[in-house]
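The structures considered in this document are given below.
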Structure P
Amino acid sequence: MTRLKTGLLLVMVAVVGLVGVGCSSKANDSSAPVQINLPDGRQVSVPETPKNIVTLGGQWTDVALSFGVTPVGYYDAIRLQTGTAPPWFGDKLKNSTLVDPNKDVVGAVAKLKPDLILAPGFASMAGGFDALSKLAPTIDKISGEQVDPWQDMVTLMGTILHQPEKAKEIINGVNEKINGIVAKYPGLKDKTYAFAYLYGADQISVLGDESDGAAKLFSSLGLRMAPRLVQQAKESGQPRFQVSTENVGLLNADLLVVAAQTPKLQQRVEGLPGYQGLTAVKNHAVSMMSTTQITGLNEPSPNSIPYAFDQMMPALAAAAAQH
């Protein structure tokens with residue numbers, strides 16, 4: 001899917017209070033309603049600080065948890081696929097209800113009596129999104145991008161919860177960890193990387209869009225996408241394009257981050273003709289990740305980013321040491 005240009009997110013805090021000198025109402029007053037103008041033209045008004053939040057997406061769940069807010073209900077693809085929640089959630093969701101998208105989503109959410117629903121991508125549900133919107137203020141995607149920028153999500157949550165300073169603290173905390181890696185491994189600057197996923201026995205999905213959320217994480221470390229991959233994406237018109245396993249040579253770069261759905265497929269990647277000759281492989285700068293781990297990069301959020309980088313650390317160190 002071609003990435004759309006980033007939509008402008010306008011958040012306006014309407015302060016309701018006495019008019020006149022000495023007014024005590026402030027923008028961080030929990031009684032002040034928040035109006036959000038979304039890129040699809042929708043306007044959503046959150047009348048007061050929500051207490052029962054439902055997060056139908058892993059990014060929003062992590063953003064809420066970063067503020068110390070536990071959603072009353074959540075949808076998480078990793079939990080449904082693997083049976084366990086992403087490790088960066090810890091055990092914070094043990095008292096929350098897992099919403100199954102294959103069942104009656106609206107009915108399940110209604111039972112939770114939400115006062116805010118965060119449902120990125122659910123606007124495509126025929127009639128379902130409108131039904132959710134009747135239960136409580138419901139927010140779909142907040143940008144025109146395929147994956148909403150995590151910083152924008154944190155900022156918006158801070159506005160909704162009337163905790164803008166906390167939002168800044170969360171964003172700065174993640175950036176400090178990223179800057180710490182940059183300071184520790186200055187050799188990463190201008191090194192090339194390839195980011196790929198083996199979906200099946202014969203097809204590899206490769207990232208070639210430098211504006212992708214995951215790509216921005218790599219660039220924050222000083223890395224740059226392998227030029228061949230950028231060119232291939234432009235020629236194919238696809239930000240994430242498919243290559244056959246016989247063309248594994250396209251993944252040649254200083255750093256290789258790759259994942260597969262199963263351990264068996266991971267072994268298949270390592271046994272492909274030409275794989276052992278890749279620069280990253282020869283220099284031990286390969287991070288072989290699980291589906292869960294790579295989701296932390298594909299759908300970045302405040303806690304998934306440090307987790308994913310921790311998994312990559314040995315490969316990052318090896319790439320930085322190359323001359």
Structure Q
Amino acid sequence: MTFWNGRDPILKERLFGVQPSEGNHGEDVKECYFHLDATPTHSYQKFLYKYPQAEYPYSWLINENRSRSSADREFELIDTGIFDENRYFDIFIEYAKEGPEDLCIRVEVCNRGPEDAAIHLLPHLWFRNTWAWGAETRTEPVIGTGKKSKNFVSLVADDSAMEPLPGLPFDYKLGKRHLYAESGGKPLFTNNETHGERVFGASSRSRSEHVKDAFHRHVINGEPSINPEEKGTKACLHYKEMIVPAGGSITLRLRLTNAEMKQPLADIDKIIDQRRSESDEFYAAIHPPEASADEREVQRQALAGLLWTKQIYLYDVHQWMDGDNPNWPPPESRRNIRNSHW
């Protein structure tokens with residue numbers, strides 16, 4: 001999910017944080033977000049992000065933390081006063097599995113402020129760029145428009161033409177995936193390619209005319225940076241300026257699945273509510289009998305955080321040593337660093 005409050009200089013595509021040289025205690029995320037719930041099978045997950053309605057204070061957070069010593073406390077988002085008068089959105093995102101390849105999604109945006117406020121919602125799909133690593137470009141996957149009706153629009157992502165990645169002990173391929181979403185979202189397309197000129201300077205050209213910052217440039221700056229052919233390796237559905245009433249909420253429902261469906265969103269709420277009920281049953285069975293209600297909530301949210309942040313590292317040491325592309329080898333010093341004997 002990506003958001004824009006109409007005031008920020010960039011789309012909210014990632015959680016923002018300070019780098020080691022910017023934070024007085026090293027790198028640190030400067031956002032307010034919470035992993036609220038998750039089951040071990042990930043059959044149900046719930047996440048909360050608090051998004052200010054005023055312009056996000058990126059520079060202030062960097063400059064203030066950079067100016068403080070390691071003996072000082074960190075300067076956090078809440079210290080800026082940006083949440084004053086409750087002028088923020090509580091964005092709840094729920095994921096529930098109907099099956100191993102069928103993921104239901106519900107996004108509820110709550111306006112905690114005293115006035116109606118607009119928000120842009122941009123659910124994204126993109127392929128991790130593995131086709132541009134080596135000396136020769138591999139076959140790219142593709143995302144395009146899918147079926148639509150009066151109740152839904154859809155995107156179709158397909159990696160079936162891609163060569164499998166080398167060095168993996170298993171065949172990594174997804175096949176077709178359909179992202180269904182409520183009607184009203186406008187499909188936007190670009191490629192998950194670095195904007196070479198912006199990153200490396202005027203003399204650097206990108207491999208593609210349509211690059212990964214296209215949605216930011218199109219939505220915020222009004223640039224014609226998206227692909228008019230409606231295809232690419234990165235896509236989104238743009239729900240423009242959705243008005244959230246003061247003290248009220250709006251809801252967006254989506255479904256990511258490997259199956260074509262005639263009514264993909266009809267039973268979203270039922271499936272999500274069922275999985276949430278099952279999550280309640282699971283945690284009721286593992287809470288200590290003598291735990292208070294508050295202690296149970298702490299345990300549940302702590303375990304949810306562990307489950308939400310699971311990661312897998314497939315580290316190809318030889319490729320890291322030799323580099324992805326023989327035309328652009330890494331420095332020779334890479335072979336003499338800590339743990340090089342691995």
Structure R
Amino acid sequence: MKLREIAETLGATLTPAAGSDNVPEIEVSGVAGIEDAGPSELTFIANPKYVPLAKKTRAGAILVEAQFTALAIPTLRIQNPYLAFSKAIELFHPPLTFAPGVHATAVIAASANIGVGVHIGAYVVVGEDCTVGDSTVLLPHVVLYPGVRVGERCLIHAHTVVREGCSIGDDVILQNGVVIGADGFGFAKGAAGRWNKIAQPAPVVIEDDVEVQANSCVDRASVGESRIARGAKIDNLVQVGHGSYVGENTLLCAQVGLAGSTRTGKNVILAGQVGVVGHLTIADGALVTAQSGVTADVPPGKVVSGSPAIENKTWIRNTVELNRLAETLRKLKKQ
């Protein structure tokens with residue numbers, strides 16, 4: 001694909017190498033990272049720490065911000081080079097497509113309503129009174145329990161399970177091994193000390209444009225519902241407890257755990273291995289850094305760290321002082 005075509009497709013401004021007046025007619029064969037790209041490949045830079053590498057890269061061209069300094073190779077200048085690079089990847093690696101049709105081994109209940117252009121793969125099970133929207137793809141071994149609603153243009157990967165009565169919106173991606181709507185972890189202790197199971201009939205609702213990645217679980221609740229709001233993205237091995245609410249465009253990174261009835265606002269980021277005590281609220285725009293334990297509500301826009309999580313700057317100061325503690329004790333003993 002010609003470099004000029006890529007620039008036009010991405011909406012980028014193509015500028016020549018420093019000291020040149022013309023952009024060569026480069027045939028771009030693919031995309032690569034800034035350290036690995038060769039003369040026929042396109043790369044990008046979005047993180048300031050990689051700026052020195054931009055002057056050394058062997059790439060044929062590079063995506064940069066509009067104000068980036070002139071380089072010795074052609075540049076595609078755009079406001080968000082990281083986003084543009086993600087779109088460039090798709091130019092060379094288009095997503096898999098699946099022809100409409102139902103595999104002979106699939107089991108579909110007579111009461112199920114299957115939309116137009118749906119692909120249903122081998123050994124899929126679609127239960128009673130399910131609805132599957134137009135152009136949705138169910139890959140092998142997907143199981144939809146009775147009463148499930150799946151919207152249009154969804155992609156549900158192999159071995160995903162959606163339990164009874166749960167609802168999946170439009171343009172949702174569920175990666176391999178996702179479980180939507182398994183029973184929440186609810187037990188009440190009886191007089192003899194025995195744990196009695198609390199029924200979990202309330203469904204999970206997944207709104208439009210959500211992605212849940214491999215082997216993550218969103219549990220159903222005893223009352224109300226568990227809900228993942230529009231545009232939220234959930235990474236691998238995440239646990240969303242019963243009755244929780246995940247706000248719009250929120251990111252839950254790998255191995256995050258939300259205990260029951262947790263609420264997150266819009267545009268929240270929980271970094272890897274964050275744990276949240278139940279019945280808390282993490283407000284709009286908050287950021288919890290990796291491996292933190294949240295034991296109290298987090299106000300809007302706050303950055304918190306540590307276990308128990310505290311304001312990030314305080315946590316950094318405390319960590320620095322803790323690392324100095326041994327030296328401080330040695331000095332005190334000498335006095």
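Brief remarks on what is shown
- Source structure (of P, Q, R) for semi-axes √(5λ) of the Cα gyration tensor in Å, for residues 95-246 alone, computed value 34, 24, 13: P
- Entry that produces 16 once relative contact order in percent (Cα under 8 Å, 6 or more apart) is calculated, selected from P, Q, R: P
- Comparison of P, Q, R - label where mean count of other Cβ atoms within 10 Å over residues 103-110 is highest: Q
- Among candidates P, Q, R, the computation of distance in nm of label points 7 Å out along Cα→Cβ at positions 191 and 279 that gave 1.1 used structure P.
FYI, it's all coordinate maths here, none of it is from the lab. Note that this is a predicted model, so its numbers are computed, not measured. Cβ atoms are built from the backbone, for glycine too; each structure is taken alone.
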